[in-house]
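Structures for review follow.
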Structure P
Amino acid sequence: MKMNAKAHVARTDFVQLFSDAILRPAIVDASVERITSRLPAENGHLRHLGCLAYADSALQDRPDFNRTAEPWGGWHGWPSWVVSARVRDAFVASKLRGWHFRPVLVAKTALYAEYVEKWSALRAAVAASRSKMDGGRW
């Protein structure tokens with residue numbers, strides 16, 4: 001149950017999800033960059049551009065709701081949710097709205113190898129064009 005901050009009364013019409021299940025750090029691969037920013041609070045932090053990836057063992061026997069160990073949630077520094085396929089399926093089956101689901105990849109699979117190869121090619125193409133993936137606040 002969530003408390004209304006202004007009225008100091010309990011809100012019974014919604015609940016707030018919380019999980020203290022924190023995953024091990026995600027794999028830092030070609031889809032992750034270090035932010036270069038004029039703002040000290042974000043300069044040097046990692047920014048995730050693609051999908052999260054984990055070793056298979058890091059995802060086994062986990063609860064349905066997990067948080068990332070890293071603050072991938074933009075410059076606000078919030079962790080991301082990693083939920084099971086069961087949560088995604090229930091969300092879709094119930095025709096709920098408001099969440100966006102992205103794949104979570106497993107290392108040492110053909111799909112992950114192809115993913116890293118494509119991100120590496122993209123990063124090389126951006127670097128060769130003298131462009132950059134500008135870091136910091138968008």
Structure Q
Amino acid sequence: MSVIIIPSTLSKTIKNKHLLFDASFFIDFKDHETEFLGFIKQIRKLNCVPVTINQVAIEFVKGSKSEEDMQERLSLINSCVDYFLPVIPSVYDEQIYKQIVKYDRRGASASMTDLILGVLAKNHQKEMCYIWC
């Protein structure tokens with residue numbers, strides 16, 4: 001059995017913060033559920049709050065093979081996330097446009113979800129860490 005080990009330097013970084021998960025995290029979680037459940041327990045011991053946004057949940061479930069698969073994916077998200085951060089994209093429009101300009105052609109493949117996550121992570125960097133796999 002594999003285990004996800006959190007290095008002490010990362011422990012100090014995420015302690016007492018919100019940990020923002022992307023769809024990639026949930027894809028890996030689905031493939032390695034036992035290890036990721038252990039990871040979730042570890043971060044909660046650090047008083048770290050796992051969170052995501054509705055746009056990430058939509059991105060994760062849009063690849064569902066059936067309604068049953070979609071419900072399983074939603075259950076997986078709900079099993080490890082304490083709550084969904086409220087996001088109104090129009091609130092971040094100006095910052096999203098700035099990101100698009102900053103990343104130029106390199107950002108052409110970024111989804112709206114990725115742009116929103118980037119703005120959230122930047123705006124709340126003192127109390128939040130952004131995790132993707």
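Listed values, structure above:
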quantity: Structure (P, Q) behind the derived value 8.4 of mean count of other Cβ atoms within 10 Å over residues 6-13; calculated: P
quantity: Relative contact order in percent (Cα under 8 Å, 6 or more apart) - structure with the largest value, from P, Q; calculated: Q
quantity: When distance in nm of label points 7 Å out along Cα→Cβ at positions 30 and 78 is computed for each of P, Q, the largest belongs to; calculated: P
quantity: Winner on mean projected area of the Cα convex hull in nm² once structures P, Q are ranked, highest first; calculated: P
quantity: Label whose coordinates, when FRET efficiency 1/(1 + (r/R0)^6) of positions 54 and 102 (r between Cβ atoms, R0 = 25 Å, to 0.05) is calculated, return 0.50 (choices P, Q); calculated: Q
quantity: Which of P, Q yields 3.6 [distance in nm of label points 7 Å out along Cα→Cβ at positions 94 and 110, calculated]; calculated: P
quantity: For -7000 (helix-only ellipticity at 222 nm (-39500 (n - 2.57) for each DSSP H run of 4 or more, over all residues; to 500), calculated) the corresponding structure among P, Q; calculated: P
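Here, each number is a calculation from the coordinates, and none is a lab measurement. For clarity, every value in this text was computed on a predicted model and none was experimentally measured. Cβ atoms are built from the backbone, for glycine too; each structure is taken alone.
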